[in-house]
Structure P
Amino acid sequence: MKDNHHKVIIIGSGPAGLTAALYTGRANLSPIVFEGQQPGGQLTITTEVENYPGFEKGIMGPDLMDTMRKQAQRFGADCQFKLVDEVDFTKRPFRVVADGVEHFGETVIVATGATAKLLGLPSENTYMGYGVSACATCDGFFFKNQHVVVVGGGDTAMEEATYLTKHAARVTVVHRRHELRASKVMQERAVKNAKIDFVWDSAVEEVLGTTNEMGHKKVYAVRLRNLETRAVSDFTCDGLFLAIGHQPNTDLFKGKLEMDSVGYLLTRGKNTATNIPGVFAAGDVADSVYRQAVSAAGTGCMAAIDAERFLAEHE
């Protein structure tokens, strides 16, 4: 097989991409993985991961992804820190251009993930994983009996706020308007919850925190601006959850793969096949509901098996 011709090309290197690499590697398919802008995916900006099976005492996000990468490489996966610039799925072998170099694949697994929409504040990045989070189900456990702020007004924000009441003593929802965008059912559920209160017509302008001599960071407040009065105040809290949505990383595939109105790739039935035979989608790029490392890994396994079967049928 020529250097630039592959049985399996995997685009993306989070739990979905690296699990797909592990399975296709063990099937002797010699996958090549283009790791993209964020090698290791969203878990690389997460501190401690306690809900991934097999790690009784938890594991740091970057360590988990490094372990996954090494496991895939052990079975022959070629992981390259390159960004895919262009794809052509009009015929097989499919053409994938990474850092200006053409590669051709008999199958392609798209595992480019999704990106949480952020507020765009420097302080938000400083405390990401140290009190700032974009995933309540991932990090809510760390805020037992504490006070957290949730930013957003849609269904996601109400769902996150309601979930956080299982752990936090108090949840304050900060919303830019005076009414929620969430569905009636989700609104009612949040409003009726005694642990949830609301700050209206306000935006978070800064995350306030401390860093001790050991380098440990901790959030102690958020700076709010009332958009009606323009008044600024510091609101004491222990954590900030961003619930303003996710954006699937699918710009590269617009007009080439079927996607929903938001941009999530559409797959066929209970498998990972896209509308192009031989192209499969795994992980958050096709999942707007669960968005967990373990569910992404599961679909990475499924995509690998789907690709292996496709290759067997099209030898």
Structure Q
Amino acid sequence: MGDRPAEDALWDALRGGLVSRALAVVADLRIAQALTDGARRVPELAEQTGADADTLHRLLRALASDGIFAEDAPGVFRNTPASEVLARDGWDDFAHLFGGIWLRAVADLDATGEPSFPRRFGTDFWSWLAAHPPERAAFDRAMAQGWQGRLERLDSVEWRGDETVVDVGGGNGSLLVALLDRHPHMHGIVFDLPETARDEGALRDRCTFVTGSFFEAVPAGDAFVLSTILHDWDDASALRILQTVRTGAAETARLILLEAVIEPGIEADGAKWLDLLVLALFAGRERTEEQWRTLLLDAGFEPTRFGRGMIEARCR
């Protein structure tokens, strides 16, 4: 913390839930998008969005105190680099989730080791999403956010260039479509639940969408990509998913996981906080390298490379 007072650090941590909720409210009102052409007065923003002007001012004032939005004159706000991010595809959906159903679930998190989402909402997270299509669509858009970074990690893989790549739990397919754009002789299969929001036209002729459950079977392929899938599940469920992939994989197939690897020590690491979120939602977990090795070996895979945010393995 350096010379920063300990009380200030603790206060910033304690108010985190308020920040999440404030961000969700302004994201749902699309305030960042409304400010893309420059600063505007709060009454004008309130009239456009249907918000109460005084409440909107108080929300923006609080966020601006953290550098999210800026107040150029009393009641006149503009975007900052931080709020401009909020206007990008997927980030407003993240804010909606973090300050909405995720915040409500985290509010009930305790030390029992059980997920709090089912207690709050009466069913598991995935069933709840299936029953609420708008929230499912927001979730899929949020998960697609950051595909450029995931694509960069995939670029470090030594591809032959003619593989059939199966993106297991691939959502709307944006990551796989981008990978195929870089490898014109590859083919791809996006594999996910039937209720997944997707644009069939964007999948193009070399990429198909196949519906199903990765607990039952997966399509055949030369390489299997799982992007931030296994952290959603406890060890027993993650093992079942990997075993399903292993059953459908040829002996020469490769497994590529785009997942965090928690490093030892107390250094700042967003994965340590995501670990608590996935615990609250569905008893998931982020894992250390040792935990990943154990899980992969038990499923019939041999880890061959641990990179930044990526794990490669081959069939044993």
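Structure summary
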read-out: When mean count of other Cβ atoms within 10 Å over residues 85-92 is computed for each of P, Q, the largest belongs to; value: Q
read-out: Comparison of P, Q by mean count of other Cβ atoms within 10 Å over residues 13-20 - largest value held by; value: P
read-out: Which of P, Q yields -7000 [helix-only ellipticity at 222 nm (-39500 (n - 2.57) for each DSSP H run of 4 or more, over all residues; to 500), calculated]; value: P
read-out: Of the structures P, Q, the one that 3.0 was derived from, the read-out being distance in nm of label points 7 Å out along Cα→Cβ at positions 21 and 277; value: P
read-out: Structures P, Q, by volume of the Cα convex hull per residue in Å³: label with the highest value; value: Q
read-out: Read-out relative contact order in percent (Cα under 8 Å, 6 or more apart), computed value 13, structure in P, Q; value: Q
read-out: Structure responsible for 0.5, with distance in nm of label points 7 Å out along Cα→Cβ at positions 253 and 285 calculated and labels P, Q on offer; value: P
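Since every read-out is calculated from the coordinates, none of them should be taken as a lab result. Computed from a predicted structure; not experimentally measured. Cβ atoms are built from the backbone, for glycine too; each structure is taken alone.
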